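Pasting the structures in now, so scroll down.
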Structure P
């Protein structure tokens, strides 16, 4: 279901309606989708958009030569020690085997703390409608938070 402010016109061609037109992926378009969902977010000094969902940090990166790739990266709030790395690798392998989104991986920080991150990457070279981007953002945030919840259970 599209977020408020985005009318789903995908089934209207036969009734004379117009489809939403494809737009290039931009920070402004990402921000408008997040605004429409009333999500709280910020922009860092590099222009990247990020926010917190359930204490998990989620970034919305534009990658590629023309910024046409959308990467939604979740950094799970739960941190671990270096001794936990083999157990976290096992978690990520199982997660990636059983699920499509997000791809989970282990990240070791410079200070030796460890966390699990997840990412969803979509090629939007041909453009994207606001409704399509809304669906991608919703999927990226919700599945990223599901992964982070599962990671949190490893602490218990």
Structure Q
């Protein structure tokens, strides 16, 4: 089955307010040789600088903060910044640290006319393990997908 069809089916089953949801591995596969697919990294600039980012072509990677560092206040320019890096008919894959902010971003983008918004489940680092560490439970890094370290 086609990756997007699987992601859309997942979205319907979970009654998501956006097109669907992908595993990190599905997202990485979809990004291969698909120039109309964009990964929208909604983590803070500090997270990308200090933790790293997916190793994908710059043309497919867009950094649009959902919230600002320090303080975690909502980014009032989110939609304007998204419009600068993506067209409304692009397939947009939203990524954050663990999959929470990306869901909010996909929902807001969908409400504002972006028809193909998908959440990347588990995020870049995944949830914390029993010792409070990330990158061991789920996420892009745990899946062994390529990334550029800080």
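Bear in mind that the values in this text are calculations on the coordinates, not laboratory data. Please read these numbers as outputs of a predicted model, since none were measured by experiment. Cβ atoms are built from the backbone, for glycine too; each structure is taken alone.
From which structure (P, Q) was distance in nm of label points 7 Å out along Cα→Cβ at positions 73 and 121 calculated, if the value obtained is 1.1?
For distance in nm of label points 7 Å out along Cα→Cβ at positions 73 and 121, the value 1.1 is produced by structure P.
Calculated for structures P, Q, mean count of other Cβ atoms within 10 Å over residues 105-112 is largest in Q. Of the structures labelled P, Q, which one yields 8.8 when mean projected area of the Cα convex hull in nm² is computed from its coordinates? Label of the originating structure: Q. To test your reading of the models, identify which of P, Q gives -0.45, -0.78 for log10 I(q)/I(0) by the Debye sum over Cα atoms at q = 0.15, 0.20 Å⁻¹, for residues 65-128 alone when calculated. Going label by label, the one that fits is Q.
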